[in-house]
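Q: Next up: the structures, one after another.
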Structure P
Amino acid sequence: MKQTFSYFLITDRRLYREPLESVARCAERAGVDYFQLREKDLPSSDLIELARRIRVELVGTKFVINGELGVAIAAGADGVHLQKGNVPVAAVRRHFPEMMIGYSAHSEQEIRNAEREGADYVFCSPVFPPRSKKSDLEPVGCKTLASWIQGIRLPVFGLGGVEMSNVRDLQEAGCRGAAGISLFVKKGYFDSTGMVT
């Protein structure tokens, strides 16, 4: 059976003219598969309030909180996205077996570790030179990415410099989805629905 290719929106409220609640509503309407609230500069109390307002807008679209397990629980999110320095994937899986858990990986070993510890999906980045933020990491490229994810069972999303013109490259590399910030802002996924901010 052919695998479905999924899209994962990552927020940056500074890039939108509309509040993130409106962005979430548009994402839901457009059929975006996942919506990650990633606003690292907000204090937890503000983030929880924002997350709760976004939660009611997302029914079919899965709602994920970046890096803040407590916020994810308090807001009733579907999942939490972790990276190095956060609570380990295995610990979250042990205490919250039903929660969707993602992980940001930058090497083949990190991808395999995340799979072994019970992650539900992995971001691998940067695949291409990032457009919305600076990165000290060299782009992986699709050829290397394809070798890293060969035999990996959990979904891998390509992140970093993703645009509609290179989504097919991610598919051919074996990715199960594309994740991004700019992908959904500048002539990206929402073009067909009229949401270009």
Structure Q
Amino acid sequence: MMNATTNRPNKNQERGRSTRARLLDVATQLFAEYGFEHTSVELVLEQANVSKGSLYHHFANKEELFEAVLDAVEARVAQATLAAARDIREPMAALRAACLAWLRLARDPVVRQIVLLDAPAVIGWEKWREIDDRHAFGLLKRAVEAAGPDRRQGVPAELVAHVLLASIIELAMLIARSKSPKKAMVSAEQALDRLFAGLFDH
């Protein structure tokens, strides 16, 4: 039979996970609405209804909180691109669908502000690309490999995936910064088709 002492660590861990999740949820909303620069730690604490000590128990500073938020959003982006291609059997069509899903997410306020506008400035280009690679690169590489060596004209799958990911990120940033996102999306889709034509043997 478990006693109160045995139960306490589990309850503390559960409470800690709940607090961390609440901080991430609130910070995601605030960073998306106000941007990193205009979101204060005090505002996060107020909206999450937690103490400063609780926040600093999980995150050393606002930058670390932002990085955790970014990682979670990037994971959601990866899941969305995977879902867009899940029921498509033809490898190239599946790859294109995944790429288009990423580009469409550039208009999502959370993805736009956190991933595409704030991330490079807040955590630096290199760290941002490292996080993006961790979530997106593996998916792209597997999709490129599935297309077969003949389709990628003998170029290594890893190299093609790097080129494709870098291009998608640049196109997504153009959409995110555009005053006419719908028009920018049309142009980005056309650019993606030209990129596919250059990278893959149709």
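Throughout, read-outs are computed from the coordinates displayed, never taken from laboratory work. Keep in mind it's a predicted model, so treat the numbers as computed, not measured. Cβ atoms are built from the backbone, for glycine too; each structure is taken alone.
Q: Taking 0.95 as the value of FRET efficiency 1/(1 + (r/R0)^6) of positions 13 and 45 (r between Cβ atoms, R0 = 25 Å, to 0.05) derived from one of the structures shown (P, Q), identify that structure. Don't skip to the end; give the middle numbers.
A: Numbers: P: 0.95; Q: 0.70.
So the calculation was done on P.
Q: Hey, Cα Rg over 2.2 N^0.38 Å derived from one of P, Q reads 0.96; which structure? Write down the numbers at each step before the final one.
A: Values: P: 0.96; Q: 1.21.
This figure was derived from P.
Q: Please state which of the structures P, Q yields -24000 when helix-only ellipticity at 222 nm (-39500 (n - 2.57) for each DSSP H run of 4 or more, over all residues; to 500) is computed from it.
A: Details: P: -9000; Q: -24000.
Computing helix-only ellipticity at 222 nm (-39500 (n - 2.57) for each DSSP H run of 4 or more, over all residues; to 500) on every structure in P, Q gives -24000 only for Q.
Q: I would also like to ask the following. A value of 0.95 was derived for FRET efficiency 1/(1 + (r/R0)^6) of positions 37 and 173 (r between Cβ atoms, R0 = 30 Å, to 0.05); which structure in P, Q was it taken from?
A: Numbers: P: 0.65; Q: 0.95.
Label of the source structure: Q.
Q: I have 3.7 for distance in nm of label points 7 Å out along Cα→Cβ at positions 21 and 165, calculated from one of the structures P, Q. Which structure is it? Show your work: numbers first, answer last.
A: Values: P: 3.7; Q: 2.9.
Label of the source structure: P.
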